[in-house]
Structure 1
Amino acid sequence: MTKFEDEMLWNIKSDYVHRLAQQGLRVDERGQFDYRPIEIIPDYVTRPAGSAMVRMGNTTVIAGVTMDVGTPFPDTPDEGILITNAELVPLASPNFEPGPPDEDSIEFARVVDRGIREGQVIDLNKLSIEPGEKAWMVFIDLHVLDYDGNLFDAGALAAMTALNVAKVPKYEDEKIIREEVSMNMPIKRQVVETTFAKIDDFLVVDPVLDEEKSADARLTIATTDDGYICASQKGGPGPIKVDEIEQMIDLAFEKGDYLRKIMKDAIKK
């Protein structure tokens with residue numbers, strides 16, 4: 001398919017999505033504020049300190065948590081370090097291209113990272129080994145296996161699940177002993193993200209790819225389990241009204257509790 005043919009196809013799909021939205025309907029017949037079926041598998045990969053696979057409809061993301069020892073930042077000498085990376089491989093979607101991280105993968109990693117960082121999910125002080133000299137570094141790597149919209153919510157849920165099951169290895173005599181565990185990852189809060197798409201004046205939760213690409217605007221809201229908004233990210237050129245934002249905030253807390261329960265139940269199994 002040529003680029004012109006691809007653009008024509010997307011224009012046709014977008015017109016269809018907008019016509020449905022004007023009738024209060026969605027392309028997959030879901031309710032306006034319903035998530036797709038969600039499956040969470042903790043410890044999906046055995047080698048990292050922690051991992052999880054999240055399948056949200058036809059979007060699938062794997063998160064892996066690895067640990068290393070490094071030098072803490074000068075402005076936080078008694079804290080550990082958090083770094084989040086994302087990889088969007090062409091195998092997951094024809095929209096992804098090989099090569100160095102593009103703006104989509106950078107945004108994906110940053111949005112997931114910001115929710116975890118600003119929500120103070122990890123007690124980074126407990127990851128200090130020797131203040132100013134040594135600290136644990138937490139690497140979260142996000143790998144997209146299948147892409148059908150809403151990477152933010154799936155990625156954040158995978159990262160949070162992986163952190164919940166992650167173990168900090170033993171550090172002794174300047175060596176990391178990965179076969180032994182010194183403690184569980186010190187988790188302070190549970191943060192999840194809820195993404196909304198605005199199509200004309202129709203708001204939806206968890207947009208599939210057709211809705212995501214047809215949307216006038218997108219808003220992702222990260223919430224904590226103790227009732228705070230810790231991060232948000234707007235996308236798309238269209239405006240969002242104040243009353244719409246207020247509605248999204250209320251729904252973000254409601255859907256956040258729903259996502260946290262699914263995660264908690266999956267970890268308990």
Structure 2
Amino acid sequence: MPLLTPTELERYRRQIMLPGFGEEAQQRLKNSTVLVTGVGGLGGTAALYLAVAGVGQLILLRGGELRLDDMNRQILMTDDWVGQPRVFKAQETLFAINPDIQVEAICEYVNPDNVDKWVRSADVTLDCAHNFVERDLLNAACVRWGKPMVEAAMNDMEAYLTTIVPGLTPCLSCIFPEKPDWDKRGFGVLGAVSGTLACLTALEAIKLITGFGQPLFNQLLTMDLGRAAFTKHRPYHDPNCPVCGERSRELSVGSSDWVTSPLTEPRGIAC
């Protein structure tokens with residue numbers, strides 16, 4: 001892959017300065033591809049922070065048009081875009097902010113016909129989809145192809161976040177064998193709540209790619225942002241999970257060492 005250019009070294013200089021980060025971590029970001037689903041107040045904001053961090057390629061996957069009631073939280077959008085496919089405006093905004101990256105926009109919802117293609121093409125998937133039908137499809141595809149997934153969701157003032165490594169951590173089906181009954185008509189949301197979760201979601205992906213910091217492996221972070229209460233839980237890893245059980249059994253005990261390494265040096269899964 002191409003090395004960091006002088007422009008990129010200056011653009012990312014302040015994060016390269018971080019102890020333990022350096023040019024090596026920045027190069028890993030440049031070499032990576034991240035699939036972002038949802039591309040709304042959560043996924044779009046997470047994509048923004050991945051773009052300014054220098055992730056080399058972003059794939060944005062989301063169908064549907066921008067609505068006026070999206071505008072309190074979707075910071076990649078502008079008022080004149082209401083009624084048009086949001087994913088293309090997200091692409092335009094991200095490229096305007098950082099022309100050194102590649103942004104591919106697909107105006108489709110996650111579905112059985114496209115999920116394998118896009119999961120396979122990425123190193124990491126950000127699950128910011130708006131319902132559990134799409135989330136379950138993403139989870140199964142990530143397990144199928146051995147790709148890590150950052151799982152993030154919010155409802156009203158509450159949110160959760162975890163990082164899933166197929167076979168080594170609980171998958172979404174382990175964590176939610178019975179799916180939450182989300183109101184399909186929508187729910188109230190403050191933009192700052194989705195933005196808070198989005199920043200943490202982007203940070204999880206950056207940690208996965210670079211090996212900098214400690215991702216939420218085998219931990220489910222829950223947040224009540226109305227009270228600023230954050231709690232970590234250890235979710236059950238079901239050895240008989242119909243989605244990830246077989247992969248878990250295939251991996252040896254030693255493969256769990258992978259979780260201390262960046263994606264550019266995978267051990268235990270195929271990235």
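All of the numbers you see were taken from the coordinates with simple rules; none came from a lab. A quick note: this is a predicted structure, and the numbers were derived from the prediction, not measured. Cβ atoms are built from the backbone, for glycine too; each structure is taken alone.
Summary of computed values
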item	result
Among 1, 2, which structure scores highest (criterion: mean projected area of the Cα convex hull in nm²)	1
Distance in nm of label points 7 Å out along Cα→Cβ at positions 170 and 194 derived as 2.7 - corresponding label from 1, 2	2
